[in-house]
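Please find the structures below.
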Structure 1
Amino acid sequence: MICDNNYRHNIKLCDDDFSGRMINGQAVNCVSGMRYGLCRMSFNGCEVIAVYNALVYLKKSRPIYEVARYMERFRMLIGIFGCSPYKIGKALEHFGVECSFSRKISDSGTFIVSFWTGRRFLSSIHTVFCIRTENSITVYNRYNNCPETKTYRNNEDIAEHKKIIAVYTIKGA
């Protein structure tokens, strides 16, 4: 029931110009008003956005409201805490992306990483989509209120040295 209501709500907010573009700053663009579980995506939509960004990068773009609708089945505590970071791989596979799970960031080229934003179990988690180049790592949707990508030199800086929860290395990217 919540899923169907959110889906209808999200379709109304999503314009055609938005489709196929990477998302940064989940609280500063049209995705901020979309719903996931009981909350707005500006609060808990980072996992949905990370999967959406991966699909856009891989040229397998799907409307964000379709990605959110599929991922609603993996929401935690009715979506208050977003999506389970352990189910991101299942969502990627559903949309035709081959990936592998790890608890550490390797030197892979393209990946999604979930990490604690503060102390484990006492803070929230955040999930981002990353692309490694020869000299840096570009991170999409690193901060809730920043509409630009962030660039880092090494793996540890992505999560600001916080505990990594899950890493999904995207194969064939």
Structure 2
Amino acid sequence: MTFLELAQKRESVREYRPDTVSRKDIDHCLEAARIAPSACNSQPWRFIVIDDPEFKTRVAQAAFSGVHAVTGRFVISAPVLIVMITERSKYIARVGGALKNVQYSLIDIGIAAEHICLAARERGLGTCMLGWFNDTALKKTLQLPRSASVDLVITLGLPATAGTREKKRKTLDEIRIYNK
């Protein structure tokens, strides 16, 4: 399939089949993230893959509890969670970011996360990126230091339903401007 076809098939999946995901497929997705570009080649990411069903349930219950349960009720049904840890960028990227008031590491992990999602879709898997979760409870469950920066959790698994929903997006004419 072409890249545009792949991008059109990528969507946020919120209902998964209980089938396990092979580590070969998980590693394929992480390899796509590993080769993602980043500011000054900082590669400011680490990935914690949670595929043990019992541990995944504990992590999901901790991260998506209380007010965070609204957006994360489905997370427990995903066979795999990928927790993205954002690390410090290289010094020059931090300086440039400070001068422009941009946190390049967040842009970088966004690119890496989308690489994961596209690679997963290529393999027939579904994903959903989540940024709204109880990071304190998540860090405690994963035994991470309080200083760790956890910015995204990605669910991964086989979608419960086949096909792709119709995308509701602005038209190209609504978002494109040439030479102005």
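Out of 1, 2, which structure matches 3.4 when distance in nm of label points 7 Å out along Cα→Cβ at positions 65 and 113 is calculated?
Values: 1: 3.4; 2: 2.3.
Here the read-out was taken from 1.
Ranked by distance in nm of label points 7 Å out along Cα→Cβ at positions 9 and 81, which of 1, 2 sits at the highest value?
2
Given 17.4 as the derived value for mean count of other Cβ atoms within 10 Å over residues 41-48, which of the supplied structures 1, 2 does it correspond to? Could the numbers behind the result be given before it?
Values: 1: 26.2; 2: 17.4.
Derived from the structure labelled 2.
Consider the structures 1, 2: one of them gives -7000 for helix-only ellipticity at 222 nm (-39500 (n - 2.57) for each DSSP H run of 4 or more, over all residues; to 500) as calculated from the coordinates. Say which.
Label of the source structure: 1.
Given 100 as the derived value for volume of the Cα convex hull per residue in Å³, which of the supplied structures 1, 2 does it correspond to?
That value comes from structure 1.
Match the computed value 35 of relative contact order in percent (Cα under 8 Å, 6 or more apart) to one of the structures 1, 2, and report its label.
2
Just so you know, all these numbers are worked out from the coordinates, no wet-lab data involved. In this text, all values refer to a predicted model and were calculated from it rather than measured experimentally. Cβ atoms are built from the backbone, for glycine too; each structure is taken alone.
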